[in-house]
1. When mean count of other Cβ atoms within 10 Å over residues 35-42 is calculated, the result is 11.5; to which of the structures I, II does this value belong?
2. Suppose helix-only ellipticity at 222 nm (-39500 (n - 2.57) for each DSSP H run of 4 or more, over all residues; to 500) works out to -15500; of I, II, which structure was it derived from?
3. If FRET efficiency 1/(1 + (r/R0)^6) of positions 75 and 139 (r between Cβ atoms, R0 = 25 Å, to 0.05) is calculated from each of I, II, which structure is the one that comes out at 0.70?
4. Comparing mean count of other Cβ atoms within 10 Å over residues 11-18 across I, II, which structure shows the greatest value?
5. Once mean count of other Cβ atoms within 10 Å over residues 99-106 is calculated for every structure in I, II, which label goes with the largest value?
Structure I
Amino acid sequence: MINYEEKLEKKMIEKGFGEKDSHDEDHVRKVVCEHFNIELTDDWNPDCNHYIFEESTADGYSVYVSTHDDKIINVNENVFYYENDLSDELKQAMYDNDYGDAKIFVSMLNEEYWVQDAISELYMELVEYYTNECKDELEDEGYPEPNADILNLIGNNK
């Protein structure tokens, strides 16, 4: 007989969010991009929905640009001095373009820690979402969460 946790893990695996696969960075990136229906690319294309790239100032300093339109860049809103701000920018770009077949250009896609940080954070959010969804499915199938039974019992004996 399979216990509740095994049933839950089986459902999570079916959705692509099993425990074993959570340690594989390629798998994590793949399921996050599939969930948002987004392609991350480091090939420049004028048809991308969002762009994140490095530029140099006139005096040789690096700055980072995050914009949905590569032809209109607002310095106050789209230019960043620190690359660690780009993790939040990538996450927001993925949320904003969650309408299908979107493409996000990231010039340093496979080189920067902040790209993996953004993907990992989104993955953890999706794990929470799908865990709750799978728990609801199990309850609908007649398998209530074990702790839920105890809480209901305590709540009903007041």
Structure II
Amino acid sequence: MDSAQAAPRCTPVSTRTQLVLASCACAGATAFLYAVEPNAHSVYPRCLFYQATGFYCAGCGMTRALHALLHGRILEALHDNALFITAIPLLLWLAVPHLIRAWKENAWPVADIPGKSLIRLGIALVGLMVAFMALRNLPGWPFDWLKPVAATG
């Protein structure tokens, strides 16, 4: 292959550029979610698990919960998906130092997590999600409070 037919070379995108682009995408998605009410518009996808079974999955109500949280309605957000809302501070606590380090070094840092610890963490998270899913589908008080506000899944 001669130089005229050589495939174009892609220059790698720096870590900082990736962070800026991801931040812009998150800001745009957040602005859209803030402006467009999930219960009033059908632009948001419906939960396929709920539509197929009539049971709430661990993720049902996350979009409505985030919308309510963005509007300062914390109790409504907890009612829509308590697991997700309570996990947000933990996720930020874990992610923000990693992202700051990536910005400073302009390279993605390696997360050194032993394999057995990662497996145990994964099993614990799946167990927590299954327990939450089971509890929010039980009838009666106090389990009704774990169901999303809107019954559309």
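What follows draws every value from the coordinates through simple rules; no lab data is involved. Keep in mind the model is a prediction, meaning the values are calculated, not measured. Cβ atoms are built from the backbone, for glycine too; each structure is taken alone.
1. Answer for the origin of the read-out: II.
2. Source structure for this number: I.
3. So the calculation was done on II.
4. I
5. Result for mean count of other Cβ atoms within 10 Å over residues 99-106 over I, II: largest is I.
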